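Listed next: structures, encoded as structure tokens.
A short reminder: the numbers here are calculations on the coordinates, not readings from a lab. Keep in mind that this is a model prediction, so the values were computed, not measured. Cβ atoms are built from the backbone, for glycine too; each structure is taken alone.
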Structure I
């Protein structure tokens, strides 16, 4: 009997010890956050934090009150998770080449029609090894040649009717939209909708630079180069211009004494660029196009004959790049494609409504969520850390697409987490999406502690007065302390 009582007592003590340890651990993470948030470097900043146990959903720590803060690129987690849930991991975008009219002998009495399907990755640098994308314009020309066509009496029509004609979300700022990270979203996007400007600079500072060429060559685009040379060894050049506008102003500075300095910018009209490239390829094959290049709704007649179909990589593969490399263009395409597959027309507004509707159906309180785009580039976006962790927790524990989603998040020191110290987060201890813009820095993801606890977390900093590098370092210190629990 004494032996039985001794075993029972030891078991009770063991359970009590586990309970105390778990309670201390939870209080510990809250205590770590509280101490961290009081540091002088964050004195004037808005700080949001939320963390739960990935297995049990228990709250481990939270800032109070939960404020709606600008998330920057971690908003992509909302867009990409919804894309996986509504479209599926194996979803593929399609771009079709067809013709209408009558083909008699070697003459097509009709039009060549390129039917865009919203593919964000066509010709992308992130999918260089994807066979269907290699020399896709040349393949289209060869497909036309295989029909024994030598003369086309009609037009080359770029049918972009799956999306609306507003390629830029309404709340993006002027400084962003001409530059590569602010590329517009078109039903036919190509080459990540970016091009390179190659400039040379004199040996002396504050002198005019010369624009050498662009890659690819942009048809009918006029450049006003006002970039000066500088003693600073950094790219501070910005390209200003809206989508479909054929005028571009380049301002700012590039380092002095450079023979070939590259500045990246957004293509003003990707459908028209691809159309001109196809026209040139046809010319090289001695195929005459009598008509013109027309971009827009297209003529959907029943007598169209499809001669080529290019399918994109899977949505899971595209989302892996979207989150790992933080590609704004891909996120905006996914948002519009959600709308297209549901309503028949891809618009930012409809995509946002469907995202909010989906998460409300899962039980999220969406009142504090303000969504203006799919990528997080708009400063009008706002979300609470609790809502972001809600998404992470759902994808971790309820979604059949959990692996695809969490595999898309970079681990230290890869992707956008390259600036974290790998020795602090060994064995993939941290897997997270980062976000940044002027006076905004955010992270959301999964952190494995030394006590084998999986923590889902989100941290958002707004309007801090320190530098971005200081903000990164101070967040890294917080995550290291939590990881050491």
Structure II
């Protein structure tokens, strides 16, 4: 393992004292990105544009002008967040060449905070996957073991932080797509409460589940970035007008209470023994810190996977209907009839069919078909509406649990990072990678993954903590108790 690189906050101190400049930091990371190109972390990285941002921050600082809380700090961006004039493709051939004419709200807030936007990160196509193998740009490699996946769908964003290519990054989480890659890449990943962070400018997968959140090496950096991106946005009707605490300033305050619930259903069949042992040790860490440990059951958890894979594909089917080759995105040039009966279809319809067939990858097509079927006449009550009822029951389970405890803990992922190609032919095995994370999205509550161990093979293990809606402040404080008692967050992969 390599030495600890700068966190965002240590980097900010060095920038403020003049020990380094934003341009020097950006130049060093651009050189490192070139050296580590084989990881395939970035799908777009414009060095000139990065340096231009860094020089502008240096000029403001030198002139004594006000600079923001992230002034000069690089932040890597998942390739589904719109950045004006920058390619934004969702890891898909369908959006090849698309350059948004506007910024996502989180991007506007990063720019106002003085962050240096550091490239667009690889991802599973349209955020559909758990391994970043479903990308039109090829898979990202895990910095800890380049024969393994970095998780997904935000695998590029997690790997960017793990490989010290950027101290911070943004991802999105629809069913675990921040927390699961954070776990298998050995970094911190936070999915905020649904509505805490604006989704304006996030290219949607499933609108009632998607949420944007931060990756970082530790909780202090996580708290810093969360504070920058959070808050009500008039451009997003689902963002909530709730006060945004100063997460960083309050991070080291002792939690008001320390009642920790161990979820019974987050163990057992399918849980890797080394992961299970690391979680048991994490429980003992909290016991030594004086926590009250409570056994908790979430009885409807076992229905989480089937409910999620009806709700999410149904919303995906609706959201992705707009990509038909007529307005923007990929358009097929050859849409001549290929199957019997196609010659009777209008040319426009054949063009749409050919464009979608060519533009979407296999996993996206699978979920569109599943969602379209679940919403179809005669089946919506049997499948989609039933899944919504289960979703409500899952939320009620969490509500009941949080009457007894302040936070729930368990593994983030049932296994460490798996080998590239190991699950690509088995969609169900891939879907089960998110078995412990999807219920938080269905319930709309915040979830956090923090490093809590390494396997004998040197692969990271993640501890998941879940809290009531809009309780990110106490969630971070309780997680900080563990972080202060351990050093797992300081471990880095050995990369030449």
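Output the label of whichever structure in I, II has the greatest value of relative contact order in percent (Cα under 8 Å, 6 or more apart).
On the way: I: 23; II: 19.
When relative contact order in percent (Cα under 8 Å, 6 or more apart) is calculated for I, II, structure I comes out on top.
When percent of Cα pairs over 45 Å apart is calculated, the result is 22; to which of the structures I, II does this value belong?
I
One of I, II was used to calculate Cα extents along the principal axes in Å, for residues 297-368 alone, giving 56, 28, 17; which?
Among I, II, the structure yielding 56, 28, 17 for Cα extents along the principal axes in Å, for residues 297-368 alone is II.
Going by distance in nm of label points 7 Å out along Cα→Cβ at positions 41 and 345, which of structures I, II comes out largest?
For this comparison of distance in nm of label points 7 Å out along Cα→Cβ at positions 41 and 345, the top structure is I.
Going by FRET efficiency 1/(1 + (r/R0)^6) of positions 145 and 185 (r between Cβ atoms, R0 = 35 Å, to 0.05), which of structures I, II comes out largest?
Looking at the calculated values, the largest one is II.
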